Structure 1
Amino acid sequence: MERIMVTGGAVLDGEVHVPGAKNSVLKLMAASLLAQGRTVLEDVPGIVDVRIMAELLRRLGCDVEHDAQARTCSIDVPAEVGHRADYELVRAMRASISVLGPLTARMGRADVAVPGGDAIGSRGLDLHVEGLRAMGAQVHVDHGYLVTEAPAGGLRAADVTLAFPSVGATENLLMAAVLARGRSVLTGVAREPEIDDLVDLLVAMGARVQGRGSSRLVVEGVRELGPVRHAVVPDRVVAGTWAYAAALTGGSVHVRGARPEHLGMVVAKLVEAGAEVEPTGEGLVVRGPARPRPVDVATLPYPGFPTDLQPFALALAAVADGSCVVTENLFEARFRFAHELERLGADLVVDGHHVLVRGRSRLSAAPVEASDIRAGAALVVAALRAEGTTAVHGVGHVDRGYEDVVASLRGLGADVRREVVADPEDELGPLA
């Protein structure tokens, strides 16, 4: 077991680099299954989830080389690949479900374990299933595995309207449609920058997709695709993490690699809270106020405020000069983080999918536990504004989405270290 120890009081200053997006690279890796040959991805983050996806692709028969130092991932896809995504891998990372569309489209079959992942709430697969069935696939659940079978001759094009702009369903149906026979129209799709990144990769591979950046994608199916070399879009959630860390500590951080056009609502809320945000040719410089102003935040699908940054907005509100409301509209269990923030002394009340926050000038150190990737990182950031030294447990979650967050924070002047906890009694005292 490991924990991150954070001593509060630091004012962050310096610069950090934003790598390729976790929420894009995993889907790009899955998309490589659509073409025989070597696909090379650049600016790949050195995170645990990439290693999990690499292992999943290996078990499907691919040869995968992930060079963390060079930030590249090379995927050699054979003419025939397997179709079973094992439970032990899928339960660790929900993004594993993104192999469903490519395998069904190219191999005619997929057996993917019903996924696990972060404890942030229910994320059903109904939209994935409905779309694939519209394309002619037979779909059923067998012993915990979602099994899809394409008809003879492969998937056929279909018009599909999503009841909700699900990112995962958009990605799976898009990857299925590029090899389906005919013209598919996908309406009500997600508009995140990561979707655009996937479209760019698919078009480079030879797919015919129109409507990039909109809620309606028109896909003309092709018979086959080819491997390519592609640079992953920068991670807007990591960029937002560092922007909020600067604002919360009253520091000044140059977030290199951040794309302002992907952070419109995030930047607007930071400015409303009193931060100065200056776009540069290489990213953003964020200068935090001595104490932030309270700002109401409500999460919505892109281009709204991202749910992945809601814990950071909540942490900033906890030290604001006044009261505000943070609303979570996408994942009902995101507020597990709020109860850990209370352990740090935050004054808040959870009411359904709203949290009323009364800001305090400073928090206080306490042992806390991360329940998901963003909650873990947000607890580390919040601890920078706490008196004393905070122990953040469950840091394996953080490793799934961030490259060595301790080194990055130390480079900005924070007193942070990572250590091994050899025995639970070290933290809890003698156990009954």
Structure 2
Amino acid sequence: MTVVVWFRDDLRLADHPALDAAAAVGAVVPVFVADAAVAALGGAARWWLREALTALGHDIAARGGHLNLLQGDVAECLSRAAAEAGADEIHALAARIPADRAVQEGAARQLAAEGVRLVLHPGALLHQLQAIRTGAGAAYSVFTPFWRRFSATEILPPREAPAPQWADRRFGESLARFSQLPLAAAWGEGLHETWAVGEAAAVQRLEAFVADGLADYARTRDRPDLPGTSRLSPDLRWGHLSPARVWRRVQMAIAADPGCETGGWAFLRQLGWREFAHHVLDAHPDLAARNLKPGFDAFPWQTDRSTLARWKSGETGYPLVDAAMRELWRTGWMHNRCRMVAASFLVKDLRQDWRTGLAWFDDTLVDADPALDPFGWQWVAGTGADAAPYFRVFNPVAQGKRFDPDGDYIARWLPERADLPRDLRHAPGPRPVVDHDDARRAALADWKRSAGRE
């Protein structure tokens, strides 16, 4: 018999429970559906997806199969795929995002009426969302107790599975007709120069990080001037690596070398933070639109388009912020410490609504994620779950001196500052968009007034 496997943000062949289960049943017909959610992706994410589908298609073709690409309503496309394949089962990983689950449930109902079963498997996250709960059975809202419970649970190795036998079924669109290209050609050039996309490239990044970065991760992870992070966020976002595979690989490194223990657990904690964001989104499906702390609903956000434009283009006059925003535009990625500083600058120095920053990151990040991004923006803005308090305002100059001490990161992305003495690279430009001290006082005054704290 033939079985359809529906790929979404799980664009890999290894450690893929849905693919493994389908391979145990019959010959596999792989399908990807470009639905309304794909059409709504930002430009950088669309670029990554196009490259990822190309890589996955090549990987499947090298093994004798063909990745079938369909566009439109998910239920209708999956119904067509089942008919074209002559299949009465479709296997997929259970969705990790509430909106995707709603689409998945609707598709399951329509398929069932047609005699086709949608079979869902865990694997998009380390644990199913309902598995980590408080003693009262509720979702966690604070990370530390969540992590304490989460880190004590076992991540099981994958079951042995046969290599898929691919059925020769060809239908749907060619990749060239998928409208996934970003709007600016120059932008795509920077992404091409920065990234190799696909499962093989992801495995290489993982192994390079374990070999060269894991032991020092706890010490270097906040340094944008050093290669101290894994850069695996887009690979996890698009599922070139399962989070379980990454977790197990780091655990193996810790077991093999005690020198990796501190760095290894610091990194695993970041995987736990990723899972926590999904738990918060599961409890608050409108996380990208609504302040989790309603006291911020009355906050007088500013709407000055000129200051927003200067932030987007990396022309605020604050070197660390500007370097970060230019790295984002060129590469579709930004170091996590810089994400926090740039976000804090927007919502506190410029007092712009965090949703404005979220929209820009959604459009420019190759790892733009519907769980992590709104969770992170609300954390920085002080409006979300377990958030940094609003009165914690990052000083962009002090942050630069602390985490980019020689200004090497600034020199890399702001070449006009490369010839300055190292102790001057962090100084604000001659016409900064705001004075940080004045902006901080104004933001805190607005916060006190809007929340009735005066």
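Bear in mind these aren't lab numbers, they're just calculated from the coordinates by the rules spelled out. Here the structure is a predicted model, which is why all the values come from computation and not from measurement. Cβ atoms are built from the backbone, for glycine too; each structure is taken alone.
Can you say which of 1, 2 returns -8500 when helix-only ellipticity at 222 nm (-39500 (n - 2.57) for each DSSP H run of 4 or more, over all residues; to 500) is computed?
Numbers: 1: -8500; 2: -15000.
Working through the options, I get structure 1.
In terms of mean count of other Cβ atoms within 10 Å over residues 273-280, which of structures 1, 2 is highest? Mind dumping the intermediate values first?
Working: 1: 17.1; 2: 22.4.
Between 1, 2, the highest calculated value is found for 2.
0.70 is what came out when FRET efficiency 1/(1 + (r/R0)^6) of positions 49 and 297 (r between Cβ atoms, R0 = 30 Å, to 0.05) was calculated for one structure; which of 1, 2 is it? Write down the numbers at each step before the final one.
On the way: 1: 0.70; 2: 0.30.
Answer for the origin of the read-out: 1.
Using FRET efficiency 1/(1 + (r/R0)^6) of positions 89 and 401 (r between Cβ atoms, R0 = 35 Å, to 0.05) as the calculated read-out, with 0.05 as its value, let me know the right label among 1, 2. Walk me through the numbers on the way to the answer.
Details: 1: 1.00; 2: 0.05.
Only structure 2 yields this read-out.
Where does the value 42 come from, among 1, 2, when percent of Cα pairs over 23 Å apart, for residues 201-288 alone is the thing being computed?
Numbers: 1: 42; 2: 24.
Structure of origin is 1.
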